[in-house]
Structure I
Amino acid sequence: MALTKIHISNIRNIKSVNFTSSSKLNIIVGENGSGKTSILEAIYLIGRGRSFRTQSTSKIITKGEAALITTAQIQNEKSTHQVGIRKTSSTTEIRINKKKERKASELSNYAQVHILRPESQSLLERGATNRRSFIDWGVFHVEHDFLQLSKKHNQAVRQRNKLLKNKELKTLGAWSTKVAEYGTMLVSKRKTYVGRLEAECRVVSKALLGEEKINLVFSQGWEKNKTLQAALEEATKKDLLKGFTSVGAHRSDISLYVSDKLAQDYLSRGQMKLLIFSLYLAQVKVSSRESDVATCVLIDDLAAELDPFNIKRVLVFLEKVGAQVFITTTNEKLFANYINNESSSLFHVKHGVIEKVNK
């Protein structure tokens with residue numbers, strides 16, 4: 001199961017390229033600024049409908065052009081699909097098998113695209129919003145009703161916040177009940193997923209880090225011994241003063257512990273890199289096991305994050321999972337031993353042009 005026959009046009013310095021990727025390993029070599037990360041960005045667009053580098057589409061589209069286009073043929077176990085996305089600065093058009101689709105979430109029914117890049121290393125250091133997004137993306141792929149539930153919850157929180165800000169008490173109780181109902185269900189699904197993720201993270205971290213005493217601690221967003229309804233009622237006075245909802249599923253977070261110590265305080269910088277890789281790779285494993293669509297892993301500048309020994313460990317793991325992998329690098333020699341069979345490909349990128357080196 002893989003993305004093949006990829007077309008990219010008008011994405012940053014890539015004017016128009018076509019290439020056929022390997023079903024397993026693809027190494028993309030180029031100097032900084034050559035366009036190799038833009039190729040990952042285009043593939044990410046196919047799976048997610050958005051960029052991992054910016055929220056502004058106008059920054060992605062080649063200067064002087066009106067729209068970007070990226071397409072791919074996706075081969076799953078029993079079928080082949082054509083997926084494409086066209087974006088202007090203000091519109092998005094998605095086509096799957098020549099049929100227009102309204103929702104970007106439909107893309108995930110054909111391919112799961114994961115991204116690992118240097119910025120991923122700050123997952124535990126950034127705000128809780130990023131960690132919730134990381135967890136929720138994983139839940140979305142194993143719980144098919146999660147997206148709609150999340151939308152209902154977010155709408156209820158926004159409405160409650162509006163009432164709090166305007167001091168409108170008449171319907172505050174009713175919206176608090178909705179926030180509690182949807183929030184409790186969201187947290188239940190997150191807890192179940194985090195349990196699965198923790199189990200896989202222990203397996204992966206043992207292989208990469210030699211450490212299996214990993215605990216992924218989930219904080220639900222309100223006191224453990226209370227229902228969300230009770231927590232919201234108790235927080236009402238404070239929420240009216242602040243003008244927003246201070247407790248609930250929108251405050252959920254995760255923390256990583258190693259041998260019962262907070263990972264950031266216990267591990268060296270090099271060990272932290274391996275732990276974050278373990279967490280992301282655990283998500284890849286959970287998602288691929290729960291789904292029958294193509295699993296695609298994009299790794300930007302892997303050699304900058306890991307030494308040759310650990311690069312090998314990561315690639316061996318991904319091969320076992322059965323994922324299709326795209327890796328960018330400036331150092332071709334590091335990957336010479338991996339480009340030696342029909343299931344791997346080497347590409348050179350220069351000035352936005354991609355060329356396949358091996359057949």
Structure II
Amino acid sequence: MTGTNAAETVRSPVLSSVRTLVLKVGSTVLASASDGVDSRMLGVIARQVSWLRSRGIRVVIVSSGAIAAGRMKLSLGKKSLTLAMKQAAASVGQSRLMWGYERAFSRHRLLVSQVLLTPRDVVNRNRFINLERTLETLLSLGVVPVVNENDSVATEEIRFGDNDRLSALVAGTVKAGILLILSDVDGLFTADPSRDPTAIRIPHVERVVPEIARLAGVTRSGLGTGGMASKVMTARWANQWGLPVGIVNGRESAPVERFFQGEGTLFCASGPLWPAKKVWIGFFSEPAGDLILDDGALDALSRGKSSLLAGGVSRMEGRFEPGDVVRLLDKTGRELGRGISRISAEEMAVWANGGKKGARSVDSWPLAVHRNAMTLWAREE
């Protein structure tokens with residue numbers, strides 16, 4: 001069996017089980033020197049989404065390309081841009097980008113919508129729930145949402161950084177069965193294929209170990225803000241909550257079909273898909289404080305079924321109220337996970353400063369973090 005055939009055997013069950021797919025389209029895939037946005041590639045993407053939809057798979061697109069399109073419209077060339085100029089280019093380019101998507105998808109009788117996000121729309125729990133509800137409603141109506149970071153208002157300090165991370169966030173929000181990243185490379189290689197003719201493509205990765213992360217540094221990607229290292233780290237991140245991630249060359253014909261036929265690289269999930277709430281707590285929330293746990297609490301949590309009682313907190317830092325997210329740390333400061341606190345920092349401080357000594361029994365200790373509102377990381381081997 002060839003490598004491609006073996007990979008297809010691994011991926012066929014993935015395709016048959018997927019009900020929602022997030023397709024991340026990089027700026028290197030969409031870039032056009034003449035018009036800022038490559039209309040031919042938008043046509044390819046529309047045909048691939050139509051192919052997925054014919055198989056009953058709902059699709060959300062996370063698309064880069066607004067700044068590049070705006071550069072062209074404003075005749076800014078390739079010069080370095082200030083933040084204000086990037087924001088202006090994004091404002092002009094986003095409408096051009098969406099016009100291109102709408103025109104390409106209308107040929108397949110598909111309706112697209114625009115969803116622009118900033119990190120503040122995600123770290124806030126209520127906004128996250130609203131985003132989840134909005135995307136689900138659009139999908140239920142048969143719409144293909146096109147998501148992008150709102151570069152017109154995002155600052156350098158408060159932004160997703162690149163759309164690889166944003167695409168994982170969106171995939172977690174809509175409970176996607178897979179995130180497929182269209183790039184300008186054929187996947188992850190054992191060496192830089194543009195320099196080493198003996199480089200071999202790696203068809204699938206069971207786990208992103210340090211050696212795999214190192215290979216990401218030698219597999220070159222193009223001009224987008226998220227290179228191969230970013231994509232592999234996004235895969236490592238998403239695999240933890242049960243999301244498989246694929247990378248395939250989006251500049252070639254029928255990239256989605258080719259991926260499920262064995263092309264590109266598949267990063268396998270480490271377990272079943274987590275609920276959206278658990279993903280938000282663990283990966284997208286903004287912690288308001290830290291709880292340093294004693295050995296007894298660590299042992300109880302490691303068994304996988306216990307909630308955290310206030311008496312298991314040896315020390316705390318930060319100011320938080322009930323409903324805020326806190327980090328769970330061991331005594332060395334290593335983050336073990338996160339959870340939604342049931343009590344305030346003021347009450348937690350009482351227990352962390354010896355309050356449990358006056359309690360008659362463990363049963364009288366107040367609940368600090370409920371198990372259902374807690375996300376614990378998988379321990380590294």
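Every number in this text was worked out from the coordinates using simple rules, so none of it is lab data. All values reported here derive from a predicted model rather than from experimental measurement. Cβ atoms are built from the backbone, for glycine too; each structure is taken alone.
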With distance in nm of label points 7 Å out along Cα→Cβ at positions 132 and 228 as the yardstick, tell me which of I, II scores highest. II
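Using mean count of other Cβ atoms within 10 Å over residues 204-211, single out the structure from I, II with the greatest value. Spell out each step's value before the answer.
Numbers: I: 18.8; II: 14.1.
When mean count of other Cβ atoms within 10 Å over residues 204-211 is computed for each of I, II, structure I gives the biggest number.
Please state which of the structures I, II yields 36, 15, 11 when semi-axes √(5λ) of the Cα gyration tensor in Å, for residues 148-275 alone is computed from it.
Working: I: 36, 15, 11; II: 22, 18, 14.
The structure behind it is I.
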If helix-only ellipticity at 222 nm (-39500 (n - 2.57) for each DSSP H run of 4 or more, over all residues; to 500) computes to -13000, which of I, II did it come from? I
Can you spot which of I, II the value 1.3 was calculated from, given it is distance in nm of label points 7 Å out along Cα→Cβ at positions 12 and 244? II
When relative contact order in percent (Cα under 8 Å, 6 or more apart) is calculated, the result is 26; to which of the structures I, II does this value belong? I
